[in-house]
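Enquirer: Below, each structure is written out as structure tokens.
Rule-based calculations on the coordinates, nothing more; no lab input. Predicted, not measured: the structure shown is a model, and the values here were computed from it. Cβ atoms are built from the backbone, for glycine too; each structure is taken alone.
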Structure I
Amino acid sequence: MTYDAFIFDMDGTLWDAVDGYCEVWNATIDAFDITCRRIDRDLLFTQMGQPLDVIMDALIPGDYDRGAFMARMRELEAEIVPRRGGVLYPRVREVIEELRRRGAHISLVSNCGASGLRNFFAFTGLGDLFDDSGAHGVNGLSKAENIALMVERHRLKRPVYVGDTQLDIDSAHAAGMPAVWCAYGFGTAEGAEHRIESFDQLLSL
């Protein structure tokens, strides 16, 4: 099967910004004087791809003002992530440029917060390569709903979703499309129609 549209997950698929995210989490915890385990890469890896409120329930249980916590986290994310950024996986720009040259629609659907997409595009300079983007933190929709919305909005005929976690694969299937599992990313997954060990293997699709 060949595809004419590639809808990408962000974290663990296009780049690794976990070190910056850990700094945001720990700075927010310090601001609220919450006693809990420090957030490190290994701990945050177990939650990557989930919406922010789900990660909070898993990593910082207890009684505190969650609304205020999330608001402060967004402020700190806007300060820290554009500075710390992340590391693009090898050949991301070149491969997306080639997919566009072949006529493919390119979009991004993530469960990140409202500023996550802006931070990614600003730090990487890849914004000009994407036809559209959407995130749970922007509209409150699930990943499956945002994927389906992208398909409907652009009338995509043969789309595929590219992600690195089981949630990505399940969301793609719930939206009625096949999925590519990025085995180099943050999570494990079953049931994907395709598996890639490096980003440039997308060109075979």
Structure II
Amino acid sequence: MKHIIAPSILSANFARLGEDVEMVNNSNADWFHVDIMDGVFVPNISFGFPVMKAIKKQAKKPLDVHLMIVQPERFIDHFKEAGADTLTVHIEASTHLHRTVQAIKNLGMKAGVALNPHTPVEALSDILADIDLVCVMSVNPGFGGQKFIENTYRKVSKLREMANLENPALHIEVDGGVTLQNYKQILDAGADVLVAGNTVFSSQSPLQTIIELKS
């Protein structure tokens, strides 16, 4: 199974964001991962629509947008306008998840659902057939550079079992603490999308690191 690499722009150098976007454009990466945080759902704030639109204007690869915000349904139209190709909402933040997923898909975006580390994959059983991607958080969301939570392997394996029955084309994305030391084990567990932030952007050679993650 060919896997996808999605460098997380949250870990880019914002003083030279254009250069980092161009680096990803010229790399073996497949997507841009864009984290949107509101300071309420998670204890951090990232950036909003103007920065995202600027990234989209320069990006030559799809934008995988991860909303770590409360009431994400309020902004679906805005994220479509800002350039999201895949829009992921947290199950913990979405009271009417099915309605939100349908609204995302009706606007022509792929729909994803994210799970915090404490949320069991079984919570997705009634929505799994309707979505394109599950983002398994392998750290507590809000900050980059955290240590990978080992229970993620079990969750990914269980989720792949469920997807094989309900939605074989489902992308399983792992976000947080992905390194050159653990990425093969994550893929072996059943994931096919790797979000890499610090591992890529703190590397002495980001292009070579992406090649290694992609190999």
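Enquirer: One of I, II was used to compute helix-only ellipticity at 222 nm (-39500 (n - 2.57) for each DSSP H run of 4 or more, over all residues; to 500), and the answer was -9500. Which one was it?
Expert: The structure behind it is II.
Enquirer: Continuing with the same structure: Can you tell which of I, II yields 28 when relative contact order in percent (Cα under 8 Å, 6 or more apart) is derived from it?
Expert: It must be structure I, since only it matches.
Enquirer: For which of the structures I, II does the calculation of mean count of other Cβ atoms within 10 Å over residues 105-112 return 24.8?
Expert: Structure I accounts for this read-out.
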